[in-house]
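**Student:** I've put the structures underneath this note.
What follows is calculated from the coordinates using simple rules that are stated; it is not laboratory data. Quick caveat, the model's predicted, so the values are computed rather than measured. Cβ atoms are built from the backbone, for glycine too; each structure is taken alone.
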Structure I
Amino acid sequence: MFPHLTHGHRKVLEALVRHGTAARAELAEASGYTRPAVTNLVRDLMDWGLVEEDNGAYVHTGRRGQPQKPVSLRSGAAYAFGIGFTAGALDLVAMDLGGRVAGRTRTPLVEPTPSAVLKTVQQQLESAYGKSHVVRWRQLGFGIGVPSDLPPEQAQAWNLAYRREELISYFANNLEGPAFIEAEPLACGIGERVFGIGARYQTYLIVHIGLEIGGALFIEGRPFRGGQGISGAGQIGQFFSDAQSPDGCDLMKTLTTAGFGVGDLSDLDVLPEAAQSVIDGWTESAAARLSVGLAKLSPFLGPDAIILTGRLSPSILKALAEAMQLGEGAPVVEASRLGAFQTAIGAAALPVFCNLLPQG
C-alpha cells in the first residue's frame, strides 16, 4: 500500500508509534536521523496522509524562528483487520492507525479450519462493513493469530512451519487484500509493540496463557525467531511442569472440580459470582508457579519487561501480574491492557508492523 516508504520513513513512523505525538527534534533523537532529514521525512509522510500536525500545540525548540507544531500518526489514514479464533469462536476487529478499535465482532465458529475461518470472516465483513471504504481502499491488510493449542486434526491444517505461504495466498486471494499470519503469542507481542505497552520497551518477553503456555521474545523491538526461523523460538512451556502448568487447562480443571463446569476459556466471562473465590485461589497458586519458571528464564534472556497476554480474562491476567514475585533485579511484569480481544488486536497489528515499520 505504501511501497515508496524508505527505511527513514519507517524509522520516523516507529518513533511515532512509540512516543505518540512528538516534535521533529524528538523524532530526530529517536530515529537517529538529523533534524533536517527528519523534517524532509515528515513532509513526505504528511504529503502521503500518514501523519498530521497538531494545530493546537506548539513546541519551543530554543532556536530562533517560529515554534514547531508536533506531529502524530493520522488515525484515519489506514485500517487493518485482525482475526483471532479458538475451537469455538472467532473475533474480528478493525483498527485504525492511531490504535482505535473501529469495529469488532465475536461470533461462533463451527470448526477452526481455514475454510471455516474464511467463511466466517467474509460473512462478518459483509455484515459490518458491506462495501465500505474501510474495506476497499484504506486497508493495510488482514492479520491472523493462529492458536498453538488447537485439536490435532485442525492444528495440522494451520502448521505454519510447512503451510505458511499456502495459507497466506489462500486468505489474500479470497479476502482481496494482503494477509499476514503468525502464531498467536507472536501476534500478541506485535500487538503490544504497535498498540500496547510493548512500545515502552526495547526488549520484552511475551508469556501467552491459553490452554497451554507459549511465548515470544522481542529484541530491539523485533520478534526473535531463532535459528529455525518460523517456529524455533518462544516455546517456553517446558519451563513449567506438565502436571502443574499454570495454564488455561489447569484453571478450567480447577473450576470444574469446584463444581463450575467450563468448556472453553470464553466461559470465564459468564461464571457466577460464587466462582470468583476459586479463581482467586487459582490465581495465587498460578502466580507462584509462573514466578518459579520465569525466575529461572529471565536472568538468561534479560528482558526489560515480561508482558502477560492470552485468553484469560483481562482481570485474571492483571491479578497474575500483580501477584508474581521474581526477586530483586527482575524485569517488571505487566499484563496486557488490550482487553478481551487482544489476540485479534495483535493480529491487526501485523499489517501495520509489516507495511509501515522497519523490519531490520
Structure II
Amino acid sequence: RDRVREYLEKNPSDRTEKEVQFLLDFMQHMPAFSNMTMSMKQSLCSIMVFAGVEKSGTVILSDGEKLDSWSVILNGHVEVGKPDGTIQHLHMGDSFGVSPTNDVMYHEGVMITKSDDCQFVCIPQRQFYDILHREKENIIKVQNENGEVTMVMEKREMLDEKSSRGFVQGQVVLRATPEMLMRHLMDRNLLMDVSYVPDFLLTYRTFYKQPADIAQYLTDCLQVPETFDKAFEVMHTWLANHFIDFESNVDLFNQLESFLGALRDKEADHNLTTLHAICSCSAHMRQILLVLKSEVEPLNFVLSGGTDRGSDMIFVCDVVKNSPAAKSGLRIGDQVISVNNQSLEGLTLKRAYDVIQSTNHLMITVKSNIFGLFGIF
C-alpha cells in the first residue's frame, strides 16, 4: 500500500509503465472498475491523482456542490446523508462523483468521512469522459437473433516480433452467456487470450450446471474437420488438469467414453493413445461399495484381463446401464485393484471372479485405466 501511495503522489506524467502496471494490478479488481475493459483501467491508472483526508467527520462534498471528478475510495469509510433522510455507506473500492458525461453535475446529499485516514484517487471529469468513450470503440458486442447481447469482447494489441507491423490484434472475451463461453472454446484465434481454455476449465463449475453438455459439445466438434484439432486440444487440457471432474461425475465420464469412441470411429489412433495415457496417469484410487442381495445375484458387470489372457491386471470391460454396479460408480476401463482388501493383481480371470463372487458385500478398490484395458484387446 505504501508503494501505491508513492506512485499515486507522483505527477502522472512522471509515472513509468512499470508503476502504472503496479497501480493497475492493485486497482483492477475493485468494484468501481468491474465493468471496464483492461484498456480503460490502464488509461485511468496512468492519470489518476491521490487525495487524502486525515480526520473522521470531515465534510468532503456538500449537497448541491458542483462535481468535477470521478473518485474511488482506496482506504476508509464515508457516509452520504441524502436529502430524503436515507444514508448511503461507501467503502474501499466504491466510487462516487461524475458519470462519463460532459454535462454539469451536482452532488446530492452531504458526504462525510467516518474514519481517519480516508484515501481516494480522482480522475478529472473531462479525462474520465474521454477515456471511457474512446475505449468504447474497442468493444465488440455479439447479439443473437432477438437482439440480445450474448458476448462482449475487447479489441487488444500485443507485441509480436514475427509480425511485420511489430504487433498483432485480437479480441479478449469480457463476458458472455454460458453457451457462448463454451462455443468460444473452438475459436482458433485465441492468441490474445492464451489462458482462455485453462481459465474456462477451471471456472466453468460456477456457471455451467451440466458439465456433460460441454463434453458432448466437444464430441460433436470432432465430427467437423475444422474443429477436430481444437476439440481434441480442449479435451486433452481438461483431462490433464482436471481428471477428477470425470471421476466424480458419472454423466461426464460416460460422455468421455463417447468422445473416445468418436476418436476410435475416426481411427485417430495417436489421439486416442494420448488421451488413454493421460487418463491412466491422472486417475486416483476410488472405493466402490456394492452390496448384492445374495451371492447368486448377477454382478451386472463384466471383467477382462488376468494372467491367463496375458495381463497381470483385471479390468471392467462392461457395466449394465442403471444397474446397482453402475449407480455405485463402477465404470468401463476401471482397473480392479482389490476386493475386500484382497489384491487381484496376478490372478487369472476365473480366480478374480471367484474372489468377487465369494461374498455379497463388496468393497472394491478401482482406478481408471482405459489405456490398460484396450491394451489387452
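**Student:** Of the structures labelled I, II, one was used to calculate FRET efficiency 1/(1 + (r/R0)^6) of positions 99 and 123 (r between Cβ atoms, R0 = 25 Å, to 0.05), giving 1.00. Name it. Each step should come with its number before you reach the end.
**Tutor:** Working: I: 0.40; II: 1.00.
Comparing all candidates, it corresponds to II.
**Student:** Out of I, II, which one gives 3, 12, 16, 17, 13, 9, 8, 7, 7, 5, 2, 1, 0 for P(r) over Cα pairs in 5 Å bins from 0, in percent, for residues 19-114 alone as computed from the coordinates?
**Tutor:** Clearly, the read-out refers to I.
**Student:** Out of I, II, choose the structure whose coordinates give distance in nm of label points 7 Å out along Cα→Cβ at positions 291 and 323 equal to 2.0 when calculated.
**Tutor:** II
**Student:** Among the shown structures I, II, from which was the value 3.7 of distance in nm of label points 7 Å out along Cα→Cβ at positions 107 and 331 calculated?
**Tutor:** I
**Student:** Continuing with the same structure: From I, II, which structure was semi-axes √(5λ) of the Cα gyration tensor in Å = 59, 26, 18 calculated on? Don't skip to the answer; put the middle values down first.
**Tutor:** Numbers: I: 35, 25, 18; II: 59, 26, 18.
Here the read-out was taken from II.
**Student:** Now for a separate question. Quick check: 35, 27, 15 is what I get for Cα extents along the principal axes in Å, for residues 187-250 alone, calculated from one of I, II. Which structure matches?
**Tutor:** Here the read-out was taken from I.
**Student:** Given a value of 10 for relative contact order in percent (Cα under 8 Å, 6 or more apart), point me to the structure among I, II it was derived from. Numbers along the way, then the final one.
**Tutor:** Working: I: 18; II: 10.
Label of the source structure: II.
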